[in-house]
Structure formats: C-alpha cells, structure tokens
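These notes open a run of structures that come right after.
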Structure I
Amino acid sequence: MEQNIYQVIWFILWGVLWAVYFMLDGFDFGLGMILPFVAKNDTERRIIYNAAGPFWDGNEVWLITAGGATFAAFPKAYAIMFSTLYTPLLIILFALILRGVAFEFRAKEESPVWKAVWDICLVLGSFVPSLLFGVAFANFFLGLPLDRQGIMHGNLLTLLNPYGILGGLLFVVMFVVHGAVWLCVKSNGDLCRRAKEVAERFWVLEVILLGLFLLASGLATDLWSNFFRYKILLLIPALALLGLVAIPAYLGLGKYWWAWFASALTVLMTTAFGVAGLFPRLIPSRLDPEATLTIYNASSSPLTLKIMTVVALVFVPIVILYQIWAYKLFSDKVRPEFLETEEAY
C-alpha cells in the first residue's frame, strides 16, 4: 500500500515536470519559430533573442529534471522510452544544442551571413523539438507497438501516424501562440503589434487543432475513460478550454501578462489531459496489453521512491523560487538601449 502511494505521487510529479517544461520552454520555442515572420531588422531580431535570453537555459532545467525523474522513478519506462524513441530524441538533442549555440554565437561576429546562419539554427532548433515532442507524447497516449521484451515493432515512420502528426502540429501551433504572446509582454511598438497579430491568427489554428486532438483522443485512444470514471478530472480539459478562450480576450484588452498566463494554463492543462488519461500507464502497448508499462511494473524500489520524495520536497521549491525571482528580475520590456549593454545577446 505504501509503495502504491509513492508510485502515484511520482506519476503525478512526472506529469507535472513535463507540463511545466512545456509551459516554460514552450514560449522560447515559439519565439524562435516566429522570428522570421515578425522581426524586420537586426534590432528586432535581437529583441527576440533577449526576450528569451535570461530564461531559456533555466527553463531547460525542467527538461533535465523530467528526464532524471523518469530514470530514477520509472527506470524500465526510461530504458524503453530512450531505446524505442532513440532517433527522434537524438534529433531533439541536436536541435536543442543548435538553439543553445545560436544564443551564444550570434553576436560574436557582425557579418550578416554569420547572423543569418545562427538565426536559421534558432528557428530549426525551436521548430524541430516542438514538432517531435508533440509527436512523441501523442504516440505515448496512443500506445507504442511494443512486445513483452520492450522491443518496438516499427521505425521512425511508425510514429508519424495521423494522431502523432496531429499532436506534433498542436504543439507547434500552441508554442507559436505562447511565444507570440510572450513577445507582446517583452516588446513595444510595431514588433509588439506584429506579435499580437501572429498570436491572434495562430490562435484560430490552435482552437481547431485542440478540438481535433480532443476528438481524436476519444476515437483513437481510451484517454477519456479516466475522465468519465473520475468526473473531477473533467476540470482539466475545461481549464484548457478556459485558458484558450481567455487568450484573445486579454490580447484585445492589451493585458499581455494575463494573456500569457492564459496561454500557460492551456499548455499545462493540455499536457495534463494526456497524462491523466494515461494513468496508471506510462507507455501503453498497442500489440499486447501485457507489455504495457505502468507505474506498478516499471517503478523503482519503495526506498528509492521515498528518498526521491524527500529530495524533491527540498530542491523543487528552491528551483521554483529561483525561477520566480529570475522572472521578476527580468520582467521589464526589452528596450533598444538595453541592446547596447554587454549583457545583451
């Protein structure tokens, strides 16, 4: 019984860590993807870089934490996840490296060609992870073709099924809106106006894709079964839709911080929808129900889970407090005069 409690706790923490990562790094990805469409000169491009600059590497701490939590709490699931999805995860890793290097290297030379190369790296390093994270998680919700030895029968193209592609497109559009709203928060003038236009246009796509994803989840998966079994969980998709509706309302009022919080709620609850629908499974098998990995057959020992709980209770609040401090410290808009300082990207 005690072990079951810790397994449930770590399943919830696992879902929360991934959801927070997508909420925070999602706007960084969005900023990178919209750069060619909203920035008309080098000053505006640098404003976009500096809108993400103080936050992007701190946001990726949540990715490391989510991966580490998967390894420590559910090692069997970690092993199968990183072996069956080795190719897409390696592509994501290289894309994230390109993005990080772009932040650091772009300002090293004044050559337009040099800057253009790193701008392309930033765009690709933002688009590719957004797409592949969406494809990967949609396939977790759908289930992988795993046998009882944990071997996936298929390849990278197997993941590019209609439901997986829909999940990837949803993540891309959701992050574009999230990043565009963040740019409204961090910029002024024409750049802010163009970012608002991008957010409003892609918001329409986000509504369509989220609606299709929720519908497809009912047709292609059994994610909705937990929601009908435990009615309280219906608050999750309700909050996702509430946040989605609030985005254009706050944008229209010029309340950009509130619009960003609404977008963040949508990202959080969309991720939570899939995770809550999976419970108690981690990686369902489409080939054999007996091959499905759950929190019960893929978890670490009770002692390990206890120790991890204590560590999490100590360090996760510290990380949260640090990030709140960082966001408050860099809450001002990025102004052109800041770009002349040594701290600017």
Structure II
Amino acid sequence: MKKLNYASMFTLRKDGRYMGYYHDLDPDGKPTGPRHPIYDRDPAKLYRKIQEKESGEAPPLSFEAAADAWERKHWDRIGSKTAETYTAPLRRIKQQFSGMDAEQVSAQNIQAFLADLGKQGFSRRSVQMHRDILNMIFNDAIVESGLRFNPCVAVSVPRNLPTKKRELPKDAAIEAVKAGKDAPFGLFALVCLYTGLRRGEALALQYEDIDRAAGVIRVTKSVEFIGNNPHIKQPKTAAGMRTVPLLEPLADVLPDEKTGLIFPREDGGLLTKTQYRKRWVKYCEAIGHEITAHQLRHGYATILYEAGVQDKDAQELLGHSSISVTRDVYTHIRQSQKEATAKRLNDFLKAQQS
C-alpha cells in the first residue's frame, strides 16, 4: 500500500510545527462556519487530529503511535544493554512503516522488510531481532489499543541469512594479554581471561568477592551503564550468580587488598562508560592488539575446552542460562581449532615441497 506524504498536505511554519485546518460539520456532514487552524510537529499526527475533529471519532491507530506506546511502556523495564541493542532496529522499523495505520501493516509488508534487511547484509540474528520487536509492538497494541490482529504471526525470518560468528581472540593477542599484566588496565584483561566474567561483572568485582583460602571468586553483581552512568544490578538469572575458581596466574598478580572495588575510578567509585572506554583503548594500544573484553571471555571458554571441562560444568562457570549457548561456543572453538590444524598441515606440506 502506498504511503501518504503527510508533510506535503500542510504548511510548515517557522516554529517547526505543521499547520492545517478543520471545519465544523452540520448534521449532513457538510462544512459549516469558518475553518479552524490546528498544529502539530508530526504531520501524520496532524492529519489524524483533523480526521478526529471532523468525524467526531478517534482516528485509526497509527503504527508510529503503537511503536511509541510500546517504547514508553517497556523501555524502563528492560536492561540498558538490551535497550541499547534495540535502538537501531526500532529506528529502522519506525522509518519503514511511517505513515501507515497499524492495521494497514500486513504480513507481506513485514516479510518484504525482513527480506530487504537480509539483502543489505544483516545477519540472521539481527533480522530476527527486528521481527521480535515488531511482534512485541503489535501484541502490545492488541492489549492496550484494541488492535484486531498481529501480522507477525504469519511472518518467518528468511532462510539462508548469514550467521554472525563469534570471533575468538587470536593466539598472539592472548599471549600479549598474558604478558601485559603491567600495562595500564592490564589486570582487568587478566581477570576477564582467567575468570570468564562479563565486562560488567568484572567492573563490579570487589576484593571482598575474592576468597583466597577457598581459591574462588564469588560473582554476585554486575555494572550496567544507563547512558554514561554506572549502576549495580543483580544478575538476570540464577545462572549469573556463581562461583569461579581463582586460577593461579590471576591469584599471583591480584593485589592482596581487603576491601573496595578492584577497578575503581580515582574517587573510589564505579567507572563511567567513558572512563572504561578510555582505559580500554589505552590498554589495547599498550599491548599492540585490538581486542574486546567479550573476546577474552571466549578465551576463557577456550581454556575450559582445552582442559577437558565438560559443557555442563562450563555452563555453570560461564554463567550461561542455557546449555545450548555453551555448546554453541564449544562447537565454534572446536571448528576453529580444526581450521587452524588444517592450515598448519598445509603450511607444512608447502614448506616441504619448496
């Protein structure tokens, strides 16, 4: 269905508002008396205001209104990291279906939108996220606004979309991390590598969480960033609350302090997002490798795999809520090692032939 160009219907004023007019109607529905000006910064909303004024009935629910209502209702309920992940897909969705009533959005419209995302190179996981957000918007509109159906029910994610693989850290980068314990922020990298903690879990770590006598680290909390500001939160699932071994390479370099954050800012408080990023960038420059804290978490998973730790035990140590996530990580490690072995064999044979 062709979208209406609402902006072309009205006059854009210098104050940024669009101006239109409506008439009072007589019992036969004919205009009577002078026209009345009406304004809005959103031309689609202005169009619906005029419809409502002239018909005396509430206008159809626009898709923008449904999406905005879902966002207002759910944004504060989800974690800041999830909200950050949803921001770009939600923007694309609003742009795609701008100017359409919610009931005008069909399964065919959504299927074509997802297919186009695939053609643009978006991964299967990313396309699935767009569908999931659309599904939540329509379900919320059914409950809150009386929308009659959810077109996402008949929509599936296109097949043969690329799957974004987890990027394992390179061997050279891991060796640089091990050798870079004295680099600025080097201890943070070693904590991630030898515990498998997520970035937020490592930033929330306190010396009170270290039990040297028992040889363990207790993971009970995490830092999440709301904008630039850090906040302590509890794990989303019971799997996030766990105990991990204090491995000797880490125990040897951890300061023997009693209390306080292990990675504080200058005043002793939690690092802000900007402060963390600056420290991490300087660290990567110091060791000469671009690497992420999440890659070091996968480095820990590789240590577990190579040590023969079974996937169920690895799930507990990594804090995965589902064994399938752990098995997927192990499968990727196994495949990467096979590829590395094949390369070494080919390099060996080439060297003999030369």
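Readers should treat all values here as calculations from the given coordinates under stated rules, not as data from a laboratory. Everything quoted here is computed from the prediction, not taken from an experiment. Cβ atoms are built from the backbone, for glycine too; each structure is taken alone.
From I, II, which structure was helix-only ellipticity at 222 nm (-39500 (n - 2.57) for each DSSP H run of 4 or more, over all residues; to 500) = -15500 calculated on? That value comes from structure II.
Of structures I, II, the largest value of distance in nm of label points 7 Å out along Cα→Cβ at positions 21 and 309 belongs to II.
Have a look at I, II and say which one yields 28 for percent of Cα pairs over 33 Å apart, as calculated. Of the structures listed, the value fits I. When FRET efficiency 1/(1 + (r/R0)^6) of positions 117 and 221 (r between Cβ atoms, R0 = 41 Å, to 0.05) is computed for each of I, II, which one produces 0.50? Derived from I, not from the others. If relative contact order in percent (Cα under 8 Å, 6 or more apart) computes to 27, which of I, II did it come from? The correct label is I.
The greatest value of distance in nm of label points 7 Å out along Cα→Cβ at positions 61 and 181 among structures I, II is that of II. Of structures I, II, the largest value of Cα Rg over 2.2 N^0.38 Å, for residues 53-148 alone belongs to I. Mean count of other Cβ atoms within 10 Å over residues 133-140 computed as 23.8: which structure among I, II? This figure was derived from I.
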